[in-house]
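Please treat every number below as a calculation from the coordinates, not as lab data. Computed from a predicted structure; not experimentally measured. Cβ atoms are built from the backbone, for glycine too; each structure is taken alone.
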Structure I
Amino acid sequence: MKRATNLLLVPRRIQNLRFLSEKAAGNLAMEPGKKTTHFGFTDVDEEEKEKKVHHVFANVAKKYDLMNDAMSMGVHRLWKDYYVGGLQIPYNAKILDMAGGTGDIAFRLLRHSPTAKVTVSDINQPMLDVGKERAETERDINPSRLKWICANAEQMPFESNTYDLFTMSFGIRNCTHPQKVIAEAFRILKPGGQLAILEFSQVNAALKPIYDAYSFNVIPVLGEILASDRQSYQYLVESIRKFPNQDEFARIIREEGFERVTYENMTFGVCSIHKGTKPRK
């Protein structure tokens, strides 16, 4: 099932600089027997991808929120507000916000549901450090209801059947095995618990040329100007294109055992909200 929500158009995706990454991918030789995956448009072995992604987010941590505002012209705030505002959160809920980094979603969750307790987890400690600092100055939240844990989304150090809600915003496409993340989310959720993932997706075909041109010609340049890091933002743009489309990702969620799986497009498919429920068994 899907719904469409058009909350302003914000670009993000691929084109003119694509050949640079594809050329690099073609020249990269893999060691025999090693499992490979993609890092943007480049093929790398799986262990190398995790290191490269960690390096990207360590580099951008302090400018991450500023860059999100610049790249989306502030519209990412509307997406996140809509995403959190649509969640049905039980009283005294235990929430795991994976890839929660700088706290953007966690702070919204506490404003939406002040009785909740939120565990913010991220594989990147510098991102969590930024979030902890922000928590001390954010208005209308109680920092004591937040817990910050550095962890891998594919191997979560949390007990099974523990959380009422699993959230993940713009993070799962950076994981080497998204299906493992979904399986782990299923494990840690209580029966009847909810999964809600906000991620970039496949934009409406009519808007794709504009979206691609902006993504590959503007976003890396903004990364260079505002964060002195063109390469990391080039990767972030490429990673969007490599992520499964809406229907494919919904299928992955179903395959891991979730029921009532839906997705809702925002801004003509620039990003989508995916939801599922762990069966009450």
Structure II
Amino acid sequence: MVRSERMEFTNAHGEVLAGRFERPAGPTRATALFAHCFTCSKDMAAATRISRELSERGIAVLRFDFTGLGHSEGEFANTNFSSNTDDLVRAAEHLESLGHAPSLLIGHSFGGAAVLRVAPRIPSVRAIATIGAPADLNHLRQQFRCEIAEIESNGSAKVELAGREFEIKKQFLDDLDGQNLLAGLGDLHVATVIFHSPIDNVVGIDNAAKIYAALKHPKSFITLDDADHLLTKKADAEYVADVLAAWADRYLPDAEDPMTTPPGEVVVEQDRGSFLTHVTAGNHRFLADEPRR
């Protein structure tokens, strides 16, 4: 049984960001941080399913709403790719303060680009997974290409994305222009797995090829066959979680022994109705009992 908890932390401007922390019922193998797709939320079906499936396999996952989206505070119009990466850093710092420093970053679409860019800023990261990620951030311009001229001339425009209206400001486009995602990937030195569908009609499979070529080993590519961009089919999200859990096991740190106590501490447990006592001191465990006479 997965334990699901609400989690809140603040962004760089003091605005509260809303998250959901999925934790294994048993020992935690590692902690992952999940970045959702552009204008999506932490509650998207794929993000929820992948997080819960990973938790079933011993990996705790924090998924949260970027500033101005979902249940998080702030204005979406004032955000951009750079602010999204800042949000991820704040999320990682919050997890670390709770003793759950993330060793795995997972990003879906635009979130995939964000985790690739932010990884060097999170020292605890040992592995990265991208799902349908773009190789060129200006790919996003295609989603509101009809409004580009208005944004450039008026400073902003209302655009419709996935049936919802958002305000896009010129600063968002300027921030995209200042990014070169592929340029820094050769210096990443973090194990990375790329998930992508060959029939993705939002972010084409050629993006996966470019990201893969720019990365140094260890790197892996996993095809998602007939999956759509948002992984709307439950089986596709579960497949990603299954493969990711197996792949990441090679790169994540060893799980902590729940029966090991920190240096200088001793744990004593006594069975109810018995004098038999279980004692744990560091890596040492032994039994103590009262004599019969």
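Say we calculate mean count of other Cβ atoms within 10 Å over residues 150-157 for every structure; which of I, II gives the highest result?
Details: I: 16.6; II: 14.0.
Sorting by mean count of other Cβ atoms within 10 Å over residues 150-157 in descending order puts I first.
The value 17.8 for mean count of other Cβ atoms within 10 Å over residues 118-125 was derived from one model only; which of I, II is it? Working shown, then result.
Details: I: 23.2; II: 17.8.
Of the structures listed, the value fits II.
Could you tell me which structure in I, II was used to calculate helix-only ellipticity at 222 nm (-39500 (n - 2.57) for each DSSP H run of 4 or more, over all residues; to 500) as -8000?
Comparing all candidates, it corresponds to II.
One of I, II was used to calculate distance in nm of label points 7 Å out along Cα→Cβ at positions 134 and 222, giving 2.4; which?
II
One of I, II was used to compute mean count of other Cβ atoms within 10 Å over residues 126-133, and the answer was 19.4. Which one was it?
I
Which of I, II yields 26 for relative contact order in percent (Cα under 8 Å, 6 or more apart), as computed?
Clearly, the read-out refers to I.
Given that percent of Cα pairs over 31 Å apart, derived from a single structure, equals 23, which label among I, II identifies that structure?
Answer by label: I.
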